[in-house]
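Some structures to go through are shown next.
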Structure 1
Amino acid sequence: MNSGHGNFPDPVHPSSIVAFCGGSALRNGEPDCNAAYACIFPHNRDWDVVKSVEGPWPTSNRAEYMAALAAMERANIQDSDKRKVLFIYSDSKLLIESMSKWIYRWRNNGWRTCSGEK
């Protein structure tokens, strides 16, 4: 799955699902914060998800995570046999490092933070 440009996946290859995810918040960290997220599937636009973050204390970080979760949920629906590779693109350093670095430490620590919280 190489498009000829380094190790990037070919987004039109039939064995891949590509999603561009993002989240944002107005008045982040404030009680009256409004947050939303989007998950765009460029080659399957009818799968796109755009939603507000529900619940108390919405944040931009929560919106970023919700966007990635929406991509995974949609991929599981559309590819229930899990034969395709899902590529999630995000500009969120928090999300990228959570899923590429910290997740292994969390798993090994029984899903607890450094301070011992679950």
Structure 2
Amino acid sequence: MPVGNRAALHLIGNQMGGDNGTLRNFVAGYQTPANSPDMRGLENDITKAVKSGETISLGVLPVYKGADPAIPTEIIMYAVGNKGYKLDCTVYNRAVGGYSCSQRSSGGKLSVP
């Protein structure tokens, strides 16, 4: 992972109440594009639903299946709201980034390979 493109990725984003002081809320990742714009865009979708009055249940799972056991290759984000919001996306933690979603209530792009 290039020194100039490393980041400590929040599993639960700061704007969603993710704790900045808890190490288990962070994984190693690419700042661009995995952290921003990919994860940030999905986190913003969830935050928008919460601000509109929806209660969201959120799960975020790092997947470690690459050559480096300390760096996840994917981050799976799953969210369900009490008013119909749904998000089921995988962010690819790689230099070229990308994500794919089987569900995304915002109507945004379902896949950015």
Structure 3
Amino acid sequence: KYYMASGHWQVMSKDSAGESRYGDVECIPVDKAPAEVVRIALRAANLIGDGLYGVDLKFSGGKAYVIEINDNPSIDGDCEDEILGNELYRIIMRDFMRRVQERAEGKRSYDIQS
């Protein structure tokens, strides 16, 4: 959960001297996030495909709005891994390994269809 930089509409802003200011970050377990946020994030990511994505949402008035879907999401130590710790990286690596094995066994194709 990212908060906007003070007095700005984004999570980061620069002052007149070029110094960056950041909003606060709060990590919360998925089961503590608003159900609507989780539902919309999963729906948006699944539209892109089977991969690792970051979905940026704004939550306002009880509604979640998709801002963007990132195909190269930030996974920063002491931030995104605050809840799960090293288990987050094990989950990601196990999924990457599963995908590699599926491809080796012919169960998965990365051919682009035209």
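Quick note: the coordinates plus some simple rules give every number you see, no bench work behind them. Bear in mind the structure is a predicted one, so any value in this text is a computation, not a measurement. Cβ atoms are built from the backbone, for glycine too; each structure is taken alone.
Given a value of 25 for relative contact order in percent (Cα under 8 Å, 6 or more apart), calculated from one of 1, 2, 3, which structure does it belong to? Present the calculation step by step, with values, prior to reporting the outcome.
Values: 1: 25; 2: 20; 3: 15.
Answer for the origin of the read-out: 1.
helix-only ellipticity at 222 nm (-39500 (n - 2.57) for each DSSP H run of 4 or more, over all residues; to 500) was computed and gave -9500; which structure, 1, 2, 3, did it come from?
Numbers: 1: -7500; 2: -3500; 3: -9500.
It traces back to 3.
Which structure, out of 1, 2, 3, was distance in nm of label points 7 Å out along Cα→Cβ at positions 49 and 73 derived from, given a value of 1.7? That value comes from structure 3.
The value 13, 34, 36, 14, 2 for P(r) over Cα pairs in 10 Å bins from 0, in percent was derived from one model only; which of 1, 2, 3 is it?
Details: 1: 13, 34, 36, 14, 2; 2: 15, 49, 31, 6, 0; 3: 11, 33, 33, 16, 5, 0.
Value 13, 34, 36, 14, 2 for P(r) over Cα pairs in 10 Å bins from 0, in percent corresponds to 1 out of 1, 2, 3.
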